[in-house]
Structure P
Amino acid sequence: MISFEDLRDLPHREAAGRLLADGWNVCGLGDWATVWRSPDGGLVARVSPFEPAYGVFVELCRSLPDHPLLPEIAFDAPLAGGGRVTVLEFLLPAEQGEADAVVRRWADAAQDDPITVVRQTAERLDAEAARSVPFWGGLDHNPGNVLRNAAGDPKLVDLFYAAGLKIYQALREDPARIAEAFPADRRQYLCDIAALARYSRPDELAALRAAEQSIR
């Protein structure tokens, strides 16, 4: 059985290979990451090659341990070249009505509602990240970020985001700006994120990779 600690500081492809060899299977593909589900179904591992923002969500979860609206984080570590691996409990999609209700609670909850402390902590972390994380996007509390655990309890995920469109526009138009924003050892796999692989034309990928190579 895989030791999560062995994933620390691996390149993202090698980390994914270790999961695959241990029987984990891809169960999701986001803009930044690939999500792998454990053989027993209880956990997922989020593997991202370039990750400027997800650590803030991990910090939120660890700031409020055992909070009923946040997933349990089993492991989190940097990957070589600027990626990140995070292992957390497996979650299922929520019903649309339930997700919409949680978003309304976020906006209108009373002080004693458990969601209020999540919102207050998230807003504090958002303000801090806006001052320290390059190309910070902000809070993202849309219904798609509401999932549920195996018992049917709602969970909030992916509450923060980096401004990916601006990052890759800058990479095309002003690569030096990216070189200034992200240290070389944190952007080694800048062009390997899932959204680029999924949506880019071959010529677009070639241009982005050429720009990325120019600042190595």
Structure Q
Amino acid sequence: MLAKALVHISSGNASMEGMLDLPHETLGIVLFAHGSGSSRLSPRNNYVARVLREAGIGSLLLDLLTTEEDRFYDTRFDIDLLTRRLHGAADWVGKQDATAGLPLGLFGASTGAAAALRLAAHPTLPVAAVVSRGGRPDLAGLEALRAVRAPTLLIVGGDDRDVVALNRHAFDALSCPKDLAIVAGAGHLFEEAGALESVARLAAEWFAGHFARA
């Protein structure tokens, strides 16, 4: 039996809309931070979330930006703003009866990965695990990367060469338990046959393993 609900989370003057989906006997919950120009309706993130739920992991897919904010390039790349919004969602999750006390995971794509890592670097927020899909962890900044303590998995398409290089540099800066998974033959959007399935499997294994330890 699934607990599924459309939720609205206030952050400053904005209201974020999201879809909360909890499987029975939830192992933990993952907040999804979408990338530039995407939304909580992203078919790729929704596919990953579905695989996570099949593994007993809850998900919260939400729009970090309002429709108006998402029209502007500068706002899409405002990592400070995205991080504050994601932090607001994490605080909300920690106060709900159905999710309080669950291990918290963060899944970020593109610019959302930078926000996830910035949030994971927060000294008082208990993040159990982080996964980045085709992310820009470099945008989190060196100071934040060095401060992350949550086990972090960076997943990159092998043919996404520029992003592979950026992820390798970010990986070297991380001092937490970490892994870098390169999906051979995959591009930035993991549209190739079997590529997104590999992402979902890697993410589910990473979150399930670290949630169990948490």
(message) Ranked on mean count of other Cβ atoms within 10 Å over residues 116-123, which label among P, Q comes first with the largest value?
(response) Q
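If we compute Rg/Rh (Cα atoms, Kirkwood Rh) for structures P, Q, which one ends up with the highest value?
Values: P: 0.97; Q: 0.93.
Result for Rg/Rh (Cα atoms, Kirkwood Rh) over P, Q: largest is P.
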(request) Using the calculated result 2.3 for distance in nm of label points 7 Å out along Cα→Cβ at positions 148 and 196, pick out the matching structure from P, Q. (result) Q
(message) Quick check: 3.5 is what I get for distance in nm of label points 7 Å out along Cα→Cβ at positions 108 and 132, calculated from one of P, Q. Which structure matches?
(response) P
(message) Using mean count of other Cβ atoms within 10 Å over residues 60-67 for the comparison, can you identify which of P, Q gives the largest number?
(response) Q
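For distance in nm of label points 7 Å out along Cα→Cβ at positions 28 and 76, find whichever of P, Q sits highest and give me its label. Spell out each step's value before the answer.
Values: P: 1.5; Q: 3.0.
Top value of distance in nm of label points 7 Å out along Cα→Cβ at positions 28 and 76 goes to structure Q.
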(message) When distance in nm of label points 7 Å out along Cα→Cβ at positions 12 and 44 is computed for each of P, Q, which one produces 2.6?
(response) Q
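Which structure, out of P, Q, was distance in nm of label points 7 Å out along Cα→Cβ at positions 172 and 204 calculated from, if the result is 0.7? Walk me through the numbers before you get to the answer.
Working: P: 0.7; Q: 3.5.
Value 0.7 for distance in nm of label points 7 Å out along Cα→Cβ at positions 172 and 204 corresponds to P out of P, Q.
Which of the displayed structures (P, Q) returns the greatest value of relative contact order in percent (Cα under 8 Å, 6 or more apart) on calculation?
Working: P: 22; Q: 18.
Top value of relative contact order in percent (Cα under 8 Å, 6 or more apart), among P, Q, belongs to structure P.
We did not get these values from a lab; they are worked out from the coordinates using the rules stated. Model, not experiment: these values are computed from the prediction. Cβ atoms are built from the backbone, for glycine too; each structure is taken alone.
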